[in-house]
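Every read-out reported here was derived from the displayed coordinates using simple, explicitly stated rules and does not represent laboratory data. None of the values given here were measured: they were computed from a predicted structure. Cβ atoms are built from the backbone, for glycine too; each structure is taken alone.
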Structure 1
Amino acid sequence: MPITDATKKQIAQKRRLFFKICLVCGAKNPISATRCRKCKHEALRLKNRALGVKK
């Protein structure tokens, strides 16, 4: 069921798309993180936010 309220949609997108992924263990980390919360490694990347159709 699609979300029609603009404010709720913005909150949901921020929650689903704006975080970092650890390159070593794959854990989700907050956007402000500099080290992984799980393995303490410093190799983090932003979540891929490219929009498109799944294949």
Structure 2
Amino acid sequence: MSEASEGLSYECVRCSAKVATEELKLRGGGIKCTFCGYRILRKVRPPVIKRVSAE
């Protein structure tokens, strides 16, 4: 998990495994889950806190 938290990471839609960008580059740059082989990944975005004034 430490590799995924440093850079950009993706999450597999089927098995919900976290896949780091470095792992994808090491495997030839193709978009594929390293655990189950599914080809649909979504980008994990950091939680963003929105502050809205209540005037």
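Some points to look at:
- Label whose coordinates, when helix-only ellipticity at 222 nm (-39500 (n - 2.57) for each DSSP H run of 4 or more, over all residues; to 500) is calculated, return -7000 (choices 1, 2): 1
- When relative contact order in percent (Cα under 8 Å, 6 or more apart) is computed for each of 1, 2, the largest belongs to: 2
- For 1.7 (distance in nm of label points 7 Å out along Cα→Cβ at positions 9 and 25, calculated) the corresponding structure among 1, 2: 2
- Cα Rg over 2.2 N^0.38 Å derived as 1.36 - corresponding label from 1, 2: 1
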